[in-house]
Structure I
Amino acid sequence: MSTTSLIFHDDAAQAMQQACKAASLTFAQDSRAMAADVLSTVHDWVEGSESRVSHDQHLDKLTDHARTISDVLKAASSSVDRVRTLAHETETKNVAILD
């Protein structure tokens, strides 16, 4: 018999999963709102001007990075969900072995 054990707290994992999912949604919404706010401040800049082109390029990069962060948070939520599923399956098998 093994002397090692694993204690898995499903409620804590579920809270982590929900927090990652909520953070992903909030971050995505907030970054879109920020981009819209920024665009509203430069709407009268001349399209094609050096400063406007530079601004638009940087805003595009920021938007891409924000999307990446949101995607990573979604992936973290999915990964925690997978861990929860595996932990439940493992616990079920262990109980079956003990019976």
Structure II
Amino acid sequence: MRHANRLLEEASRILAERGESYGSPQPLFENVAKRWSLTLGVDVSAEQVITCLIDLKLARLNSSPGHQDSILDVAGYAAILNEITNNNGGAYGA
């Protein structure tokens, strides 16, 4: 479990850095959802954007199972999805 804890600590650190750079993730993913909705011609939610980004990372991991950055990204996106779906506004690293 030591490795899992280190991975989660690193993901948390990265989320905190992103928060300093980009602010709260919810407005960002809502903006992406609006853009994708226009591009695709169907309604897309912030949650769907995050789920698709997780799926992208999982597809990459299928080719390179040990790619640490992709593993960290999956953990980070999962944390953001949890925050947004629980209506916490999704503060990075919170």
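Throughout, read-outs are computed from the coordinates displayed, never taken from laboratory work. Keep in mind the model is a prediction, meaning the values are calculated, not measured. Cβ atoms are built from the backbone, for glycine too; each structure is taken alone.
Structure values in brief
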quantity: Highest-scoring label, criterion being distance in nm of label points 7 Å out along Cα→Cβ at positions 40 and 56, among I, II; calculated: I
quantity: Structure responsible for 3.4, with distance in nm of label points 7 Å out along Cα→Cβ at positions 8 and 32 calculated and labels I, II on offer; calculated: I
quantity: Parent structure of the calculated result -30500, given that helix-only ellipticity at 222 nm (-39500 (n - 2.57) for each DSSP H run of 4 or more, over all residues; to 500) is the read-out and I, II the choices; calculated: I
quantity: Parent structure of the calculated result 3.5, given that distance in nm of label points 7 Å out along Cα→Cβ at positions 16 and 48 is the read-out and I, II the choices; calculated: II
quantity: Given 8.6 for mean projected area of the Cα convex hull in nm², calculated: source structure among I, II; calculated: I
quantity: Comparison of I, II - label where relative contact order in percent (Cα under 8 Å, 6 or more apart) is highest; calculated: I
